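Read-outs throughout are calculated quantities, based only on the coordinates presented, and are distinct from any laboratory measurement. The model shown is predicted, which means the values in this text are computed figures rather than measured ones. Cβ atoms are built from the backbone, for glycine too; each structure is taken alone.
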Structure P
Amino acid sequence: MELTANAKINLTLDILRKREDGYHDLQMVMQSVTLADCITVTPAKGPQGDAVADLRFLPTGNRNLAQVAAAAFRAAAGLGGEVDVSIRKRVPVCAGLAGGSADAAAVLRAMNALTGAGLSPARLADIGAQVGSDVPFCVLGGTALAEGRGELLTPLPPLPPCQIVVCKPPFSISTPPLFGRVNVRKIVRRPDTAGVLDALGVGDLPGVARRMYNVFEDVLDRRRAADIAAVKAVLIDCGALGASMSGSGPSVFGLFDREDAAQAAVLRLRDSFRDVFLCAPAGPKV
C-alpha cells in the first residue's frame, strides 16, 4: 500500500503551563499541507520488519518512527504481521514540519487497512499518541486545535484556499533546549488563538494570517532569531498576508492569497536556500 504522509504547519503555537509530569500544556492550531513524503508498506521479507528511506542518514529498522508505529499498532490491535516500510522523503527532516510523525501516522493508516482491523480514526490517533505528540494530528490531518501535549484534538473549519510558501533554513533547532528556555510566566507575546478560531469559522484568510504567532520565536538565541526574522521579512516583502515559524523550527511559512506573489517568494528565497516549497492546505485524512 502506498500513501502520502503530509507535513504540518503551526498556524499558532502557545505554551500555557508546565505540568507536573515535566511536559508542557500546549495550545496550537495545526494545518496539514500538500508537501508530503511517500510511504510504501508491504509484508516483511524477513522475520522482522525494516524501515528504509532514500536519505541514508535517517535511522532504519526499529529505530525509525515508522517501525515504532507498526509495533504500536500490532500491540494495540492484536493484528498484523511484520511490515517493511519504504520512505521517499520530500518533507525536510528536523524542520518543525512533523515529517517523521507524518510517516508514522501513514503506517498506522496502512496497517489498519491492510489488516482489515477497521479501527476508528480516533482509536488510531490514540495509538499514535504512544508514538509521538504530533502523530495523532498527522493521523487525522486537516485543520485542528491541538491541546495537552498535542494529542487532544478538536477539528476546525478548513483554512481558506491559499498558497503556502515553506522555507527551511540550513540548520536544525533542538526542541528540548527551547522548552528549557521557556518561562511561561514571562511570555509577553502570544498568538491570538481565539481570533484565529473565529477567523477560520468565517473563512477569513487575512484574519487568520495576521493573528498567527509561535511563542518559541521569543526563546531562540540571537543568531537563530535573526535568521528566522530574515526569512519572515522576505515572505512579507513578497506579499505574504502573514508569516510564522512552524513547531520548534527552523522552518518558516507564509500564507499568500495570490499565486504570483507566492511564486515570486519561492524564487527569491531559492537564491539563498535549498529547501523552499510551494504548497497548499490539505484536508483531513478521514
Structure Q
Amino acid sequence: MEGLRERLIGRTLLVVACSVIIMLAIITYFIFQAGLPLIVRLGLDDFLFNPHWMPAEKGGSFGIGAMVLGSLWVTLGALIVGVPLGLAVAVFSAELAPEWLSTVIRPAIQLLAGIPSVIYGFVGLTVLVPWVRAHLGGPGLSVLTAAVVLGIMILPNIISISEDALRAVPPAYREGALALGSTRWQMIWRVLIPAARSGIAASVILGMGRALGETMAVIMMIGNSLQVPRSLLDPATTMTSNIGLEMAYASGEHREALFATGVVLFVFIMVLNLAANTVSRRRVKS
C-alpha cells in the first residue's frame, strides 16, 4: 500500500512538471509565431537599433531602439540602487543582527516581495515624483524615478538569495579568518563575501530580470515618452511598458511589432535566467 502511494505521488508530480514544460513551450511558440515574421521582414538590426517607433504612419516605422535604451537605463539604475542596499541588508541579517532581529527581517522581506507593483507605483507618484520635480527639475516622471522604484522592488530577490548564500559559507571560513587576527569587518569583506560571490551574482542576475520585465510600476513612473533618454531626468519608455500601453488597440503590423518586442524581451529574460542558473550550479560545485 505504501509503495502504491509513493508511485501515485511520483506520477502526479511528473504530470505537473510535464504540464509546466508544455505550457512554457506553448507560450514560447505563440510569441515567436506571432512576432518572428516581422523581425525577419525588417531585419534584426533595423528592428533593434532603429529609434523610430511610428506605427500609425503610412508604411509604419517599427524600431525599438529607444525602448531598448530605456529598458537598459532603468535596469542599470535599479541595480545601482538595489544591489548595494540589498547586499548590506543581507550581510546585516546573516552576520551582524541578533537572532531575534533576523527572524523579524526575513518575514518583512517576504512581505515586501508580496506587495503589488501598482502600490509601488502609486507611492512613487505621490512621494518620489513631486520631490524629484521640486529639487532636481524635469517633469518628475523620468528614468530616475522609475529606476529608484524598481531598485526597491528588486530588493527581496537580492536580499533573500544573498543571505542564503552568506549563510551557506562554512563556519570554518569565519573562524579561520578571525583566528588569523582579522576584524569582523575584514572577515566579512575579504572572506565571507568572496566565498558567497556566486550566490550574490545569481541574486543580482535575477534582480536584473525582475527589473527588465516589470510593467505596471514602470508605466506609472517613467513618463512613457518614445524618445532616446539623454539624462536620468528625461522621460522614456521601456519594452514592457510600450507593450502594456499599446496592445489593447494594436492590429496588423502594429500588433506583430508588439509581439516581436515580446520576442526580444523573452530572449533577454531567458538569457538572464540561464546565466543565474549557471552561476548557481557553479556555486554548488565549488
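Consider the structures P, Q: one of them gives 0.70 for FRET efficiency 1/(1 + (r/R0)^6) of positions 106 and 226 (r between Cβ atoms, R0 = 41 Å, to 0.05) as calculated from the coordinates. Say which.
P
Kindly point out which one of P, Q the value 23 was derived from, the read-out being relative contact order in percent (Cα under 8 Å, 6 or more apart).
Here the read-out was taken from P.
Using helix-only ellipticity at 222 nm (-39500 (n - 2.57) for each DSSP H run of 4 or more, over all residues; to 500) as the calculated read-out, with -9500 as its value, let me know the right label among P, Q.
P
Identify the structure, out of P, Q, from whose coordinates distance in nm of label points 7 Å out along Cα→Cβ at positions 98 and 138 was calculated to give 4.3.
Source structure for this number: Q.
2, 11, 16, 15, 13, 12, 11, 8, 6, 4, 1, 0 is what came out when P(r) over Cα pairs in 5 Å bins from 0, in percent, for residues 90-185 alone was calculated for one structure; which of P, Q is it?
Answer by label: Q.
Which structure, out of P, Q, was Cα extents along the principal axes in Å calculated from, if the result is 73, 66, 32?
This value belongs to structure Q.
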